[in-house]
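There are structures below to look over.
Please treat every number below as a calculation from the coordinates, not as lab data. The shown structure was predicted, so the numbers you read here are calculated from the model rather than taken from an experiment. Cβ atoms are built from the backbone, for glycine too; each structure is taken alone.
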Structure I
Amino acid sequence: MLKTLLFDMDDTLCDTRKANAVAEALLSSYVESVFSVDGKGDLFAAAYIKGIYRDWSEEQKSRYWPIIQQQGESAFRLQLIRDLLVELTECEVDVPQADAIQQKFDQDRIDAFDFYPGISEFLAEARKVFTLVVITNGPEFSQIPKVERVKLSEHVDHIIIGGQEPEQKPAKSIFDKALALAGCQAHEAIHVGDSLAADIAGAHNSHITSVWIQHQQPLDAELGLEPHHTLFHPDEIPKLVWDLHGG
């Protein structure tokens, strides 16, 4: 019997892609306006998004991991902004100027961050039947504001933020914690997420039925993973859950 629904947050329950796109466009315009660098704002904004998602070159990895480990996420993002401005626009800024840019991006993204249409209503109905647990990877710096923005704690029973845990998805330990909080066994749960490497691999490591939100992503042959269920978009989640419950 299905007792527990485990969910990823970003691009599963909430439209993070849309929020990123809105904030990226506004950041591009802001940089071009402030620094008078026509045509380079898009390059900067795109590189900043890649950077905060750890899509790094080897050189960036060796530079930024020590900053994160020693000074924290905010210090890394400030340094990233300063480095990218020099590299892409030949503009140098001090820490307060970089902080203003970072805060603008963060606020613009949070302002655009929300549930996919129909998801909050689905969670309200599902919570009457199942225990709902969100497992989201990422640092507290970015995830807590998102959780607070949508008042996630009012919609689900438990929230686990990877940056607060010893290990993040796909580690078995974080799924074990979710099952313990829900008071259920692996065969009584499903996990829904958009990342093959984090969500689907993690669910399979813990013998939990997996539901992949594809978002037009191709299957990664190197991972060798075959999700138990594949949905093209989060708006298909309610029907699958009720079908599984009925079955």
Structure II
Amino acid sequence: MFNPLEGEILYIDKPLHWTSFDAVKRVRSIMSRRLKIKKIKVGHAGTLDPLATGVMIVCTGKATKRIDELQAHTKEYVATIALGATTPSYDLETEIDATYPTEHITREMVEEVLKKFTGRIEQVPPAFSACKIDGKRAYKMARKGKEVELKAKILVIDEIELLEYSQQSIVVRVVCSKGTYIRALARDIGAALNSGGHLTALRRTRVGDVKVEECLTVEQAVEMLNNIEIVMPEVASNN
């Protein structure tokens, strides 16, 4: 029996171009319709950018109280970083603003640079991020062309593994703490290689012990939510 008011946790493989809120909105609308109530608490633990895919944790009802706990778990990503070019957003949201040579880059050089980004590091978040400056979201200011200055934050990167290499692009597996911006990591790796870099693909493959292979697609989640036996509010109140 599925009890969304008492609290349920869904693990969804967020598709490309969806915002995290899109997934929350879809779950909330189905639950509201099935429970015949206008308001039901639904939230997510750990935002994924629209251009990222992978593990997204959606909580309903009383389970939303666990969001801080869940989003504090270690996360694993597989990231594709294009070398030799930068963008203002550090990913494909914005156009390339500068290009650099890549002929000097070797696999050995990449592996040495990646070692510098393991352990406790300082990272300046992207201007195109949800960080707040004087109560305003940084990305809203950046999209209006305003200058954004964010302070460096301390975070922990447990592992970086080079999965694929070429002079124009690398694929890395990253295991990291809450608050890590993989876009900013792509920027910093590119800078350390003296070539510039930006993120071209990102997949969150794990949050805590939950792997992306165990997650429901949006279609599977919708089908399950539409068909599963649900504890209705009046039944729940009598327990």
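Match the computed value 1.4 of distance in nm of label points 7 Å out along Cα→Cβ at positions 56 and 216 to one of the structures I, II, and report its label.
It was calculated from structure II.
Which structure, out of I, II, was FRET efficiency 1/(1 + (r/R0)^6) of positions 80 and 184 (r between Cβ atoms, R0 = 30 Å, to 0.05) calculated from, if the result is 1.00?
The structure behind it is II.
Tell me which of I, II gives 0.20 when you compute FRET efficiency 1/(1 + (r/R0)^6) of positions 136 and 224 (r between Cβ atoms, R0 = 30 Å, to 0.05).
That value comes from structure II.
Taking mean count of other Cβ atoms within 10 Å over residues 152-159 for each of I, II, which is largest?
That would be structure I.
If Rg and Dmax of the Cα atoms in Å computes to 20.0, 70, which of I, II did it come from?
Structure II accounts for this read-out.
For structures I, II, calculate relative contact order in percent (Cα under 8 Å, 6 or more apart) and state which one comes out highest.
Comparing I, II, the top value of relative contact order in percent (Cα under 8 Å, 6 or more apart) belongs to II.
Which structure, out of I, II, was helix-only ellipticity at 222 nm (-39500 (n - 2.57) for each DSSP H run of 4 or more, over all residues; to 500) derived from, given a value of -16000?
Comparing all candidates, it corresponds to I.
Consider the structures I, II: one of them gives 3.3 for distance in nm of label points 7 Å out along Cα→Cβ at positions 8 and 176 as calculated from the coordinates. Say which.
Source structure: II.
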